[in-house]
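The following blocks contain the structures, represented as structure tokens.
Please treat every number below as a calculation from the coordinates, not as lab data. No experiment lies behind these values; they were computed from the predicted model shown. Cβ atoms are built from the backbone, for glycine too; each structure is taken alone.
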Structure P
Amino acid sequence: MYKNYIFDLYGTLVDIHTDEEQMLLWNKLSAFYRFQGANYTAKELKARYASLVKEALQAPSPYLYKDIQIETVFQSLYTEKGIHPDQSLLLHTGQMFRILSTKYVRLYDGAKELLQWLKSQDKNVYLLSNAQRMFTEYELKSLGIYDLFDGIMISSDAYCSKPDPAFFDGLFSAYNLKKEDSLMIGNDGLNDIKGATTYGIDSFYIHSNQSPKINTLPHCKFGLWEMDLFKVKEMLEQELH
């Protein structure tokens with residue numbers, strides 16, 4: 001029925017738990033900043049990071065649902081202390097932040113198999129993720145699924161995020177996709193499902209451990225009350241035949 005299968009990432013294909021409030025993260029990160037000559041206490045760094053993120057998200061934007069590139073925040077934290085980091089240092093800082101804040105990141109059972117099966121059926125597989133490239137690209141590669149996508153669109157690159165129609169349109173324009181040939185698959189009733197509906201494409205809702213709490217399934221073409229990607233494959237297989 002569909003040629004293009006567009007996936008959300010976190011909570012749909014990848015199970016992740018992060019905690020950016022833990023002081024161990026900020027103790028370690030402030031030590032890293034001090035090693036580079038940018039002297040922060042853990043509390044100072046944590047507070048200034050939160051303030052810079054808030055300021056960036058509140059800045060004027062042409063998009064209803066804005067996103068930022070988080071490396072600009074890490075950069076400002078250096079420059080405010082008189083340090084001018086190169087791109088390599090910014091990448092290493094961001095990756096350290098992500099590693100320290102992440103309790104676990106892993107594929108849901110059946111995720112890789114689902115993507116591989118769709119590819120074996122000559123289907124196009126895309127990623128549309130509200131995420132930061134400096135974190136997500138490397139996680140995709142470490143999990144072994146980066147090369148399974150025909151196209152990847154990450155919100156930090158587009159400066160907007162789901163459910164903004166502009167974010168969907170960026171993917172469709174970049175890869176010349178047709179709405180009637182496309183299905184959005186995700187675990188968030190607003191970002192993935194309502195976003196897809198507003199944009200004019202069909203959707204498949206999966207209720208995972210990462211999904212916002214809801215009492216009824218959102219309006220969608222397909223719905224599943226449990227995280228079972230093998231069942232997702234079965235349901236899609238029935239549609240193909």
Structure Q
Amino acid sequence: MHFRHVKIFLLIVALISILFGCAWFSRESIGRGTPEAIYQKGYENYHKEKYKKAIESFQRVQEEYPLSKLAIMAEIGIADAFFSNGDYLEAEMSYEDFMNMHPNYENLPYIMYQVGMCHYKHMSGIDRDQSEAQKARGKFERLITRFPSSKFSFMAEKRLRECRRRLGEHEFYVGQFYFEIKKYNAALKRFETVSKQYANLGMDYKTSYFIRETKRLIAEETNQKSE
């Protein structure tokens with residue numbers, strides 16, 4: 001099982017333990033058709049990576065037993081199943097709906113982290129639009145600001161650094177493009193943005209070099225025009 005599956009799986013186990021006093025479901029104690037039985041079926045399918053079937057079971061819990069304690073767990077299960085299946089847009093919408101419906105939920109940091117991860121998983125290469133990286137950055141920053149002591153905030157800090165590096169590399173990539181076509185003023189603006197906003201991310205040396213070189217070439221062009 002991949003790390004992301006383990007993390008989500010352990011969260012589900014932990015939350016169910018809270019709800020049921022650490023007692024796990026047993027087939028003997030669960031009647032067929034009860035919310036516990038339906039939820040367990042969803043849990044088992046999730047564990048087997050049968051995510052669509054898991055979603056079906058979790059949706060049944062929600063629809064047929066909306067007042068059950070497991071209904072809220074089923075909401076999270078649906079979002080987690082979408083996420084683990086790589087359906088990040090659907091997962092994001094499910095997590096966002098959950099936050100809107102349960103703004104005071106005790107494990108809200110996890111939900112917020114997962115929203116950021118939905119955007120993180122959609123990030124493009126440095127030669128493409130960086131809207132998803134910007135959105136992921138915003139979600140992680142919001143989580144860290146609101147819940148600075150949460151373990152998910154510590155996890156978000158690592159992802160945030162990766163988002164910032166991706167954004168910085170994109171700026172540098174564009175700067176290099178302008179540099180190569182001799183649009184030195186435009187290139188310098190990009191390189192200086194990297195230097196100011198994305199320092200200490202492994203790009204400092206090459207950025208400093210290109211800033212110096214670009215300024216030198218700008219000065220040469222200026223001198224040639226004045227002669």
Structure R
Amino acid sequence: MMNDKAKELGCKNTSFKNPHGLDTKDHYTTAYDLSLIARELLRYPSILRITSTYEDYIQVSGENHWLVNTNKLIKFYNGIDGLKTGYTDNALYCLTATMEKNNMRLLSIVMGEDSKDNRNNDTISMMEYGFANYGSENILNKNKFEETMIVDNAYNREVKYYLKDDVNIIASKNIKNVKYDISKTLYKMKAPIKKNDKVGVLKLKYDGKTYNYDLIVKEDIKKTTYMKLFNNILSDIISGVKIM
């Protein structure tokens with residue numbers, strides 16, 4: 001299941017042989033593939049609440065046990081709030097870290113470090129480089145995006161649809177005019193449609209890559225009645241709209 005999920009996320013150089021991550025034959029991944037896995041993990045808000053906690057107590061059989069986060073950067077470097085440290089004899093010291101600043105979240109992956117200090121220092125260097133040289137530009141705000149599509153058998157044929165997420169571009173601060181292209185594909189939908197159902201996709205082409213954003217409805221779309229459907233058809237005939 002882990003390997004299937006990794007392939008679904010786009011990992012091309014990952015092979016899981018166990019669920020705990022300890023060294024074994026043909027068990028491996030790469031920094032790039034880990035970034036894909038970490039990006040997926042960040043879709044779940046509760047993750048950062050856990051990974052940004054430096055210390056806490058849990059009760060086991062009525063006794064308190066003190067737990068301390070192995071990622072010391074969440075306490076000693078302002079802004080880092082996750083994600084996961086690691087160490088094995090073969091992988092050495094590793095850290096997948098994340099940080100949000102100026103409306104932009106970055107991920108950094110370090111692997112094969114010979115000490116915890118070097119692991120932390122390289123993480124800080126990459127974060128500082130990223131925030132110094134790149135910025136987030138909002139192309140479309142999901143709270144301001146609203147368009148309509150026609151659903152013939154809906155009670156109200158003009159159905160409003162929205163962006164599920166903001167459309168942002170991470171670009172070099174040296175680029176003054178970011179060039180991109182946006183297109184939309186709407187699905188042939190039939191009512192009833194449930195709230196938050198996907199009705200299409202918005203495609204953003206930028207820097208040689210294509211990014212897909214879901215288009216959704218924000219309310220239930222009811223199926224029309226026979227009488228209203230008849231009136232719609234009659235109205236189309238009168239107005240000269242071609243009936244399929």
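By the measure mean projected area of the Cα convex hull in nm², for residues 96-167 alone, tell me the structure among P, Q, R with the highest figure.
Working: P: 5.7; Q: 4.5; R: 7.5.
Result for mean projected area of the Cα convex hull in nm², for residues 96-167 alone over P, Q, R: largest is R.
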Figure out for me which of the structures P, Q, R the number -7500 belongs to, where helix-only ellipticity at 222 nm (-39500 (n - 2.57) for each DSSP H run of 4 or more, over all residues; to 500) was derived from the coordinates.
-> R
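To which of P, Q, R does the computed value 4.3 (distance in nm of label points 7 Å out along Cα→Cβ at positions 88 and 120) belong?
On the way: P: 4.3; Q: 1.1; R: 2.5.
Working through the options, I get structure P.
When you work out distance in nm of label points 7 Å out along Cα→Cβ at positions 160 and 216 for each of the structures P, Q, R, which one comes out largest? The partial results should precede the final answer.
Details: P: 3.0; Q: 3.8; R: 1.6.
Biggest value here belongs to Q.
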